[in-house]
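Take a look at these structures.
Every read-out reported here was derived from the displayed coordinates using simple, explicitly stated rules and does not represent laboratory data. The shown structure was predicted, so the numbers you read here are calculated from the model rather than taken from an experiment. Cβ atoms are built from the backbone, for glycine too; each structure is taken alone.
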Structure P
Amino acid sequence: MDPAAPPSATNGAWHKPSVDQLKKMLNPMQFDVTQREGTEPPFQNEYDHNEREGIYVDIVSGEPLFSSTDKYDSGTGWPSFTRPLAPSNIVLHEDRTFGMVRVEVKSRYASSHLGHLFDDGPAPTGLRYCMDSASLRFIPVADMQKEGYGQYLKLFQKSSG
């Protein structure tokens, strides 16, 4: 079984809900961002200034995507990360909308639109995964084990010495 699979996957398989189910489980902004490649307003979203420790998962599938250990304030108004938590859950596509060439970031299992990848981030990667809060669900460290993400707790253990 894939260790980066959503906790709800059975034998590594996860099945995306129907459009009608998604419309019931997501609010309009979450649906627009994840299913129609929309963008939420900058500085007016849930996780831009979230400084709590934990991980960010796909709002649709629950697949692990990013960690607060890699989050930083890019000043753009959206949560930004230097690297993915589970690189195998990130799928990149060329995006030529709005007269620009960008790299779209989607999730592997749910194929949710998450945001875009830019090469203007800080060290050590020089990357900026600029994500929409509407595509993410934050799981604080205290809830990670009970929600099936215990394998990532080691990221938050303080080393002694």
Structure Q
Amino acid sequence: MCWLCDHPGSTPADYLDHVRELIARHGWAVQGVQRDRAHPPWAYTTGLTELGTPELVLTGLPLSRAASLLNDAAGHLSHGAPPVPGERILLPGGPLTEIVEVAEPAAHLETAVGLYGPQIRALQIVHADRRGHWPWEAGYRGVRGGQPVLGIRAAPEAARRPGS
């Protein structure tokens, strides 16, 4: 159920105040978006912008799993440099992932836009399926509705960090 549904009489501004409190307490918040008939569930962070880093997005995973992975990734991100588009990362206890820069964050991260404006930046954590296939490969088997990729993959050489 959504926060506004659980708090009759509240406004979207009240919800943003609630998210601000979560960010003040935890450093960021995770916003989940339920599956609908055509689209898989997805989730994203709000609050990493305050740390000077991009927000994070995950599509195509159950919300509880996505929230757990986003919280783990945000925790690492809050102490280090953000990953670069094209970088592949094996998440602890999670799938192999590849970082994709979100092309239009303002179109997908409504709560973050409500707090920080449309100029926010975001990185998507794209995950391989159980067989190691990516959403852009033939044979990918994800959840119903797939795993929408919200940007264009970076060239593999772009993933190399300076000095590596």
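Table for the structure above
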| item | result |
| --- | --- |
| Which of P, Q yields -7500 [helix-only ellipticity at 222 nm (-39500 (n - 2.57) for each DSSP H run of 4 or more, over all residues; to 500), calculated] | Q |
| Which of P, Q yields 3.4 [distance in nm of label points 7 Å out along Cα→Cβ at positions 37 and 85, calculated] | Q |
| Identity of the structure behind 18.1 (criterion: mean count of other Cβ atoms within 10 Å over residues 93-100, calculated), options P, Q | Q |
